[in-house]
Structure P
Amino acid sequence: MINTDRLNGIRAFVQAAQAGGFSLAAEQLGLSRSTVGKAVARLEARLQVTLFLRTTRTLSLTSEGRQFYQDCVQILANLDAAENRLTTQAQQPSGRLRVAAPPLFGEKWVMPQLLPLTRRWPGLALEMLFSVKRIDLASGGTDLAIRIGDPGHHNDLTARLLGQQRLVLCASADYFCRLSQPATLGDLRTHAQLGLLERGRSQPWLLRSGDEDIHWQPADRLRFSSMSAVCSAALAGYGIAQLPRWLVGDDLASGRLVEVLAESAGEGLPVYAVWLKTAAMPQRLRVAIDTLMAALSDTGFRVYPPSGNPNHNKSVACRNGE
């Protein structure tokens, strides 16, 4: 391994060979003549070879010195190129960015924000991993994980809150042509409820009753193992579902879905960006996190008010004159 003294000796030797003397080399390096001379002398002693033929007026390379000079010039050129590449990477995102995210949220929200980065910076490669399983960032070589709920608590992880996954109770406009909208949480018992199936059971709805957060267990008659399937069933008029606003925002705005009991909406679940602690964060990771923070903030994802749906308490226009 090259230590500092050996590297300084090589630099002094190359500069002296190019300058044709120790005095000019010392001036170019910002050192004293004796410092350059001693550095070259130590290099010759370590190599046990004479690199320069010295006279009172001239300094010329020996045959061994000429060969060593060519090798050293190539080494220093490679070193400079490596430093330049690192400097460029520090200024512009480059390399492969591996991001893990829950399937539906990753496909609908995370990926659309990160893909444009690869057009802006051609040196940046993106690899998206969609899985409901929690990925080990270290063993998987993953740069960034997006996690909903608990981010994980380990000494080697850093987590940043991106926002809240706001949840809404909603059903299709056609469904409410057949049944009246619930006015209280108790009224939910008279409605079909669409459950999200995880680990063999329907996940509870996160609701709020007065000042108290509650977990409402939906009926088990209709339940599905994916959130997209729950959403499809709600749109088809099969009952009321609790779904993330980022998923159903367009359907709420168009009136295909109608929000109910907005005042009973819970706080939702936190969404985190999680990465391994490093001494220096790669620029590709920093840009990705900043992009997600800005995008989710701009769309109102972080602070969307529970009653922000324009279709809440709006009269429903039924098909076929119903």
Structure Q
Amino acid sequence: MSTSPDTAIDAKPVGTKIKRKNQSKKVLQNWQLYIFVAPAFLYFFIFHYIPMYGIQIAFKDFAPTLGIWRSEWVGFEHFIRFFNSYYFWDLIRNTLGISVYELIVGFPLPVILALLLNEAKDGMFKRTVQTVTYAPHFISVVVMAGMIIAFLSPSTGIINHLLQFFGFESIAFLSEPAWFKTVYVLSGVWQNTGWGTIIYLAALSGVDPQQHEAAIVDGASRLQRIRYINFPTILPTMVILLILNVGNIMALGFEKILLLQNPLNLESSNVIATFVYEAGLLDAQYSFAAAVGLFNAVINVILLVSVNKIARRTSETSLW
């Protein structure tokens, strides 16, 4: 029996209405779940999406007295000014240098620590190590910067006292540009490595103990079981976190850098985030700072999409 074109056209809206009705019914049936999701949705919508309205000031010569709409449109003038500036490549080099350094050193350590803690059998020892490694994460950035400055002081710092005790000369870590990246990265590793293991330990808790029992019966050593059972279990989690980390590689937080920054180490410590802060808030160059920040965000998006695409092609794990 054939269906006339008119019947097919009439059936399409009916099918759409039924589908919408079923979706509405599912929403009503699961209203508790939507209430749980609502705060997170509202947070991102209010504080992340609505402010995107102000991105247009990057393309205008913004004047607070005129407002966003009445300010003069200048197109890509601020972007061109930034690209042609003498400090452009210095900012890019410092931002990428610190971020890549932090990724190379900081990304594998939580994985290694999680694998080691997972093998620890002594409950008291394991809890003690977890507490000691997690605790630095809860130290505020300001306190952390103060500790770093105090510990690395050339005259009174404990690190330089230890160097002098072993016969080495004291080092002005925060006054020499060559040391800034290392100080920033290693202090961040100390503060965040323990906290980063939580996700991997949660993934390792899903390993079936029967797999280890069978591997032991087959004569597998502990290293072999870590390599062929534990590591593949956390590999998808590693891929997801790596994609997220690469996607934020240009979004280097400026708080700790700004607190550790001084005129002597500015050569290595001046990054895009601190430059946007100084240009936008201190020098009141709102449009120029917005243009630099938008450029930074676009680079992050490109990196995120590219790495996610590579991960999807090379493995079955990706963000989307």
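Read-outs throughout are calculated quantities, based only on the coordinates presented, and are distinct from any laboratory measurement. Note that this is a predicted model, so its numbers are computed, not measured. Cβ atoms are built from the backbone, for glycine too; each structure is taken alone.
For which of the structures P, Q does the calculation of distance in nm of label points 7 Å out along Cα→Cβ at positions 167 and 199 return 4.5? The read-out comes from structure Q. Given a computed value of -11500 for helix-only ellipticity at 222 nm (-39500 (n - 2.57) for each DSSP H run of 4 or more, over all residues; to 500), which structure among P, Q does it belong to? Only one of P, Q returns -11500 for helix-only ellipticity at 222 nm (-39500 (n - 2.57) for each DSSP H run of 4 or more, over all residues; to 500), namely P. One of P, Q was used to calculate relative contact order in percent (Cα under 8 Å, 6 or more apart), giving 23; which? Derived from Q, not from the others. Ranked by mean count of other Cβ atoms within 10 Å over residues 111-118, structures P, Q are led by Q, which has the greatest value.
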